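Undergrad: Several structures are given next for inspection.
Just so it is clear, none of the values below were taken in a lab; they were calculated from the coordinates. Everything numeric in this text was worked out from a predicted model, so none of it was measured. Cβ atoms are built from the backbone, for glycine too; each structure is taken alone.
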Structure I
Amino acid sequence: MFIPPEEDEFEDPWRLEFGKKGSLRSEILFAGVRQEQTGKYKEKGDIITCTLGRERKLTIRVAPGSLVLTEDDRTYEFVHSPEWDDRFAAAPPIPKTKEEAIQTLLRLYPEEGRQEFADSREEDLIGYHHGFGTTIRNAFGLWESKSPLRRDLGGGHPDNASMVLIRAFWQRLQEVRSSTSQTTNATPSIEPEPVTP
């Protein structure tokens, strides 16, 4: 598992699992979402060569207590970490439907951010296209041509799909506010549905 230094805000935790018969699973935690890719590997001495997806080729050197990967002039050292294994296990996978995506956003978006987002006017949602929209497109795999979520959001360009999701998320928050305000005068808490494994 590669755990980025705390001061490196542009790196994401990365886990590699080497399976039987040369199978490889790579997982990255991006914006709290577990992204998975599969591939193959071969070992020769202290060198492991891997292919992820169709094009990504990696060379890993086995070092004492770790694996060292060098890619594009960057070095990643993978070490075992039970704490991070637990974080990966708890992270939601890339959602496949609009409803799963809304539930993932409810789970990962901090409460104060949800409240601020819900306070936005619908005509101002385009202001979330960059930043929040970029994170959605990247974390939820909307750039993948065969993304089930992108298809569920109407297909089309990832920019359009992310805006459909932003609007649907905003509408859900409005529905929660409306139903809560009808039953109480208190400020509503916008909580996700319980996660069932």
Structure II
Amino acid sequence: MSEQIWALILAAGASRRMGEPKLLLPAVEGSLLKQAVLRARAAGNCRIAVIAAKHGPVKREHAGDLPVEWLETDRSHLGLGASLAAGLGILAAKHAPKGLIVLLADQPDMKSDMIRRVGEVYRENGGLIVQARYVNRPAHPVLFDASLFPELLALNEDIGAKSLLRKYKEQVVYVDTPEDAPRDIDTPEEYRHYLRTAGLQP
């Protein structure tokens, strides 16, 4: 089943609020980009792809020798949804995955165990959507069944797959955890907070 489930890490953002390529900034496990890949890899039940901006600062070499499928899009300026659709389009054509786990590269507190659990629940029970549910809100990782790929491929805005989560909210299978949802790192202040909480900055 791990061959049939892919994790797609969205790494095509412009980092406008950070003022520099945030995914190349240091993290506990190398950089924000490498940490996202390593957390997905440690889940152990999915293959991994990264979608980056075609002419952006984040390149394949920034992932080092990690075993990822590196994808690029020239539609990243259209937003998160467009990048998701572009990455899925390539994966669907090359690998025909049964399910897609969507991850954000700028969430360094994402737990491998939660990625693993979402994949396991899908493998054992199926379902249209399997999503992590934290004490404060549902959030990533989110797994979409292949039957929803046509709708995901039609995304072209900056709100990701929220429209599908609303449309199919009664059919979402939740995986609960007694923790807060991982936070995005968008600004220098948020990054400094991450460094402090991770023990990387006094």
Structure III
Amino acid sequence: MLRWIGGPLGICLRRSWYRKRFKSCGERLVIDLGVMIEGAEHISAGHDVWIDKLAILIAGPNGPCNETQPVEIPHGEIQIGDASHICPNVIIQGHGGVRIGAYCTIGAGSALYSQSNIVSEVRRGTIVHADYIPPKIDNPISLGRNVWCGLGVKVFKGAIGDDAFIKPGTIVNADIPSNRMIWNLRDSSKAPSRFAPESEQ
């Protein structure tokens, strides 16, 4: 019911509801119309975070923790830094851990998936049933400060450095250096800079 209450009243009600349920919650959180959240107790949001219309956030452990899980990206958690904008229709699946730094923008229709099934080992579908649990693999995702993912970007794993811009429609499955404009991952180290060095400004 809370999902579809419009205007300032709806924003205030959702803020009050999730402030008590999130692992941590900063000031001035905006959760817009139609947002779906599962595992709120595993989600942290900084100050001035905006989760826009029809976004989907799914958090919480879904299987055992990977032995190589980075300490800074807790298993099953979604962390959203200050003044970040999760645009409409974004999906963030945090079973493997997702950390989004401050001042980030995740463009409309983008998806961040930190856990998947192991294709070469799944023999009875991807749904838990009877005595069968499909094998899974965690791929933690980390976005630095001021990262901008354009429309429809898909991130399946990797650490994206500060100030990177990921062009619309890009598929990310590897680390990306800071301050790069990325449209493919063939050689991200040679991608153009987003910002000129301070000495040139």
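Undergrad: Quick check for you: by volume of the Cα convex hull per residue in Å³, for residues 30-117 alone, which of I, II, III is greatest? If you can, show how the numbers build up before the last one.
TA: Working: I: 153; II: 99; III: 85.
When volume of the Cα convex hull per residue in Å³, for residues 30-117 alone is computed for each of I, II, III, structure I gives the biggest number.
Undergrad: Please compute mean count of other Cβ atoms within 10 Å over residues 46-53 for structures I, II, III and give me the label with the greatest value. Numbers along the way, then the final one.
TA: Working: I: 14.5; II: 24.4; III: 19.4.
Comparing I, II, III, the top value of mean count of other Cβ atoms within 10 Å over residues 46-53 belongs to II.
Undergrad: A value of 45, 38, 30 was derived for Cα extents along the principal axes in Å; which structure in I, II, III was it taken from?
TA: Working: I: 67, 35, 32; II: 45, 38, 30; III: 57, 49, 28.
Matching structure: II.
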